[in-house]
Structure P
Amino acid sequence: MSIDRRSIALHVGLITVLFVGCFALNDYHQGNVARILVLATYAIGYNVMFGYTGLLSLGHAMFFAAGLYGLGMAMHYGGLPAIPAFVVGLICAAVLSALVAVLALRTIGVAFMIVTLMFAQSVFLAILYFGDWTRGDEGFVIAQSTRQVLGLDLTDPVTRYLAALALFSAALLITARMMHVRFGRVLIAVRENEERTRMLGYDVFRHKFLAVVISGTISGAAGAGYGLLFGYVGATFASVQYSIFPLLWVLLGGAGTTIGPLVGTIFMFYLIDYSSALTNAYMLIAGVVLVLLTLFARAGIMGEIRKRWAPWLP
């Protein structure tokens, strides 16, 4: 079986397993996995920028929040139906990511990381400043009656799970395909050696710009999906911790692997979930496990599997 066929089989098989899980899991885990799928979509967006292009961002929460607030405010104040509001969320994330890319890509390395953090903090503070509209830390709830698509009630657990799976599947397949075409290969070349890529005649800035926009738009889609499926919009999702989370998920699962973001999100989510049931010091347990993984699985879970046993993994 060729590498491409193995890759297709892996992704289709994963989506199939997740689809079956909708009907096999109990209510508790069904709800958890629905949330994980949306957050994993966010991590996939981050992986495009960090894992494939090598751009370390500490401000990705602003893209998630752009999609979240774009959809939430369009529905809450504008009275738009779910699908048009979702498109508004995507547009907000795409425009913000393009603006950030134009300005932040003038820097490299640590400076790029700091600039993205500053932009994200500006967005977070703007949300708090315009609290009369955004409701700041308190946030606001999107009415249950409006969270419907084509007559389907997204507040129903099964429908919500399948909608989250559809969102995740779209992001997964888009990025998987992107890595099999020239554009994706150039992004990897930029990550490995930017100067050599430029000497080969590729427009490095254009590829990095598009990587940031694609990454930000996918992350914005995750934010819009979160607001639509779970009905809450709040400033917490624009805070620094929500910029750190996708970095952790991608590092744990394996940066530069297509299914690593999902594996890392599942691992982190259930590590905190189960350790919090044991002790109030659950972050200590999570921290120890993360340190051990960093020491002994530096490429992440899927990265180590690819390095040691399955070099064909995408």
Structure Q
Amino acid sequence: MLTVGVDVGGTRVRAGVVDAGGEVLDTVRASTPGSEEALESAVAGVVAELAERHPVGAVGLALAGFVTPDRRGVRFAPHLAWRDAPVADRVADRLGLPVVVEHDVNAAALAERRFGAASGASTVVFIALGTGIGSALLIDGELYRGAFGVAPELGHVRVVPDGRPCPCGKSGCWERYCSGTGLATTALELLARDHVHSPVLGRLAAGDPGQVTGQRVAAAAREGDPVACAAMAELARWLGEGLALVADVFDPELMVVGGGVSESAPLFLDEAREHYAERLTGRGNRPLARVRVAQLGEAAAVVGAAELAREYAVRP
């Protein structure tokens, strides 16, 4: 059976028809509206367009937010209009198809487990490095969501007491140091120091500090910009610190690093592995979890949501 996975993001809605082998056969995109009704219309619209071209049997929605344990509703999504909304039922009524909802990082982790970097692994932690940090946990190959459907929020584990403020209301959260946003902040802090030579980032920041983004820091690091390289080394250090903490808590066999920042993994992942090995409790006396880069890229959430829809549709 063909199913549709929909990645409902803060700026765009991406939908894809996915077969049982995880191949995306067709895609449609739309802008993300600001109201609940318009958002549900947009989601239904992209699915209906695909359904006109393919015999689809179910729909999975992936989004960044708190999803109810039954995967029918959305409690809270910071970049979307839904608040305590029965999203699956509303969209299903519009389409006449079964609909299931899942956190986008959970969906991506499932896709990597079935078709990508985590294939065959049993206990897996997925770390998505983007604007912040999203995370997912697989135990015996199954997603663990916690009692209320919001586990695990690893990006908001505090790693620096009284550290950088976080939009979550705390300070010193892991994602403030190990994410695209954290990378840019580190670069700007380094640029603020006296006598720092930075031919690429220095020119950007002199015009407008807002031009210094994580993506541009990574690009500057590839060009050998000293500040960008130092910022990337800091990201590697904090990634290693966090992975050691994660391994101490969950003892996984595999940790997969995904998200947009992972596209620059050759710049930081080997160094992060070294920091992880140095910080792990009992190092030298226990196995090290493997650390791999995600393979499915931005398609992962769509593929994972479609796979969940397939499971949901055939459930008795």
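Once distance in nm of label points 7 Å out along Cα→Cβ at positions 36 and 172 is computed for every structure in P, Q, the highest value turns out to be that of Q. Across the set P, Q, FRET efficiency 1/(1 + (r/R0)^6) of positions 156 and 204 (r between Cβ atoms, R0 = 35 Å, to 0.05) reaches its highest value in structure Q.
One of P, Q was used to calculate helix-only ellipticity at 222 nm (-39500 (n - 2.57) for each DSSP H run of 4 or more, over all residues; to 500), giving -12000; which? Of the options listed, only Q reproduces it. The maximum of FRET efficiency 1/(1 + (r/R0)^6) of positions 140 and 252 (r between Cβ atoms, R0 = 35 Å, to 0.05) over structures P, Q, that is, the highest value, falls on Q.
Supply the structure label, taken from P, Q, corresponding to FRET efficiency 1/(1 + (r/R0)^6) of positions 108 and 188 (r between Cβ atoms, R0 = 30 Å, to 0.05) with the calculated value 0.55. Computed on structure Q.
Looking across P, Q, the calculation of relative contact order in percent (Cα under 8 Å, 6 or more apart) that yields 32 traces back to P.
Rule-based calculations on the coordinates, nothing more; no lab input. Computed from a prediction, not measured in an experiment: that's the story for all the values here. Cβ atoms are built from the backbone, for glycine too; each structure is taken alone.
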